[in-house]
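In what follows, structures are represented as structure tokens.
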Structure I
Amino acid sequence: MPQNRPSIPLKLTHDFILEVVFELRLEMSTFPEVLFGRLADHTPWRGFHQDPLPAYSIPAVMRQTDPNLRYQPILQLSGEAGRRSVRIGPNVVSYHRTAPYVGWTQFSAELEELFEGVFEKTENPSVSRLGLRYINAATLELHGIAEIGDLNLRVMVADSQIGSSVTVNYMNEHERDTQSVVRIATPDFVIGTVPASATLMIDVDVSTKIGFKATAVGAVRDWAEFAHEEEKAQFFRLLKPETIEALREK
């Protein structure tokens with residue numbers, strides 16, 4: 001981090017986080033319905049609601065042949081009024097946490113439950129992709145951000161700054177066969193539910209590259225910690241120093 005940039009806060013007075021997702025794509029011989037049953041009996045998730053997801057009604061052959069459907073979860077375990085969920089498909093398991101964010105210490109402990117469950121309940125899992133994604137919403141009231149010009153970012157065309165309606169995507173390369181994609185958009189460019197007060201949506205998605213492979217839970221655990229540090233760095237470099245200091249919890 002440049003010396004003129006403030007340090008990353010341990011905690012903000014008002015965070016931006018709407019949802020955090022950790023995804024494992026893996027090859028396994030266990031049928032998703034069997035894995036679903038085993039994970040439903042996993043101690044941390046006993047009592048979670050069990051539901052099919054929309055992709056469950058699509059024939060398995062179609063899901064496997066369509067790249068857009070291959071990694072779609074088909075079954076879900078959900079608890080805490082839907083704020084926590086585990087989603088399972090033939091080649092994917094993902095863990096979801098919605099606002100209010102519980103902080104990395106607790107979230108990483110919940111990820112440990114996920115990793116233990118997947119590696120204990122499947123036969124010879126081979127992970128081909130890991131992803132950690134934070135979906136954020138900025139507001140004027142809580143964060144002092146009214147438009148993209150309030151970020152540490154400039155979008156210019158012919159010396160004129162674009163700010164009222166915009167979407168920006170860019171990629172960063174990291175160590176450990178890892179990359180991150182950052183997406184910033186005004187609400188009019190976002191498909192799906194957006195908080196009424198949101199002025200900008202900021203999506204930071206850290207993932208492994210093609211060719212990655214992990215067969216041990218320790219490798220997955222270590223990568224999650226690494227990815228979290230990279231995610232924080234990418235998010236906070238978008239904020240102006242004065243914004244960081246105004247939001248830093250003293």
Structure II
Amino acid sequence: MRQERVPIVIVVPAAIGAAFFIVPLVGLIVRSPWGDAITALTAPETLEALKLSVIASLSATGVALVLGVPLAWVYARVAFPGRDLLRALTTLPMVLPPVVGGIALLLAFGRRGLLGAWLNSTFGITFPFTTVGVVMAETFVAMPFLILTVEAGLRSMDRRYEEAARALGANRWRVFTRVTLPLIGPSLFAGSVLCWARALGEFGATITFAGNFPGVTQTMPLAVYLLLETNQEASFILSLVLLLVSLVVLVALKDRWLSFYSS
């Protein structure tokens with residue numbers, strides 16, 4: 001196939017647009033103190049923040065799977081009044097400023113919040129400024145990625161396999177676990193990884209709802225923010241770690257990401 005010649009009026013702005021994203025990343029790589037990388041990464045506060053980030057992001061992904069997959073199934077299979085509005089509300093955190101999400105969580109689950117006041121007075125349960133609060137904040141901003149990806153997989157799958165399984169006598173739960181889930185496996189995996197990566201990098205909702213307490217709520221992004229004021233070189237190294245994770249996720253899921261948005 002003959003290569004199409006690209007007009008100069010397309011090449012120039014395209015190159016500038018690409019440079020707008022690439023130059024800051026190159027700057028981060030070039031200006032990072034590679035000689036101090038091991039020291040920065042093995043510092044006790046860094047390891048503590050990394051440990052909390054991994055635990056919280058995996059927990060948020062687990063919660064998203066338990067709650068998000070059924071919600072995606074409802075959106076894909078059940079027609080009811082207000083479905084589009086409900087989908088918009090439950091996926092709003094994808095475009096909502098994270099700090100606003102954190103404030104919303106405080107007003108809902110804070111000690112004086114809509115549900116938080118009752119939980120605190122009745123059971124003595126408080127979520128803000130705790131590790132559980134970190135998981136809640138990360139789930140709030142990350143679960144929409146899983147919901148939309150899984151919903152797209154459910155809409156695009158061939159439902160004749162489910163119908164055949166039911167015709168052979170399988171009940172709904174068996175059809176869902178043995179037929180539906182394997183068929184949407186790629187979408188489920190892609191949504192889970194995207195959800196985990198978003199949770200790992202969450203900052204605004206976490207610091208607003210859970211605070212920034214080392215060993216309790218201080219995740220990697222929060223540690224980067226704190227180090228930026230006290231130890232810039234170390235903050236550059238931690239930023240590179242998060243950058244690498246994000247890059248690996250996007251490159252690995254490129255085809256699935258594009259097919260999701262084209263569905």
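Every number here is computed from the coordinates shown, using simple stated rules; none is lab data. Because the structure is predicted, anything quoted here is derived from the model rather than measured. Cβ atoms are built from the backbone, for glycine too; each structure is taken alone.
Brief remarks follow.
- For mean count of other Cβ atoms within 10 Å over residues 119-126 computed as 15.1, the structure of I, II it came from: I
- Which of I, II leads on relative contact order in percent (Cα under 8 Å, 6 or more apart), largest value: II
- For helix-only ellipticity at 222 nm (-39500 (n - 2.57) for each DSSP H run of 4 or more, over all residues; to 500) computed as -7500, the structure of I, II it came from: I
- Answer label among I, II for the case where distance in nm of label points 7 Å out along Cα→Cβ at positions 199 and 223, calculated from the coordinates, equals 1.8: II
- Each of I, II could give Cα extents along the principal axes in Å, but the derived value 56, 37, 37 comes from I.
- Structures I, II, by distance in nm of label points 7 Å out along Cα→Cβ at positions 127 and 167: label with the highest value: II
- Label whose coordinates, when distance in nm of label points 7 Å out along Cα→Cβ at positions 47 and 239 is calculated, return 2.6 (choices I, II): II
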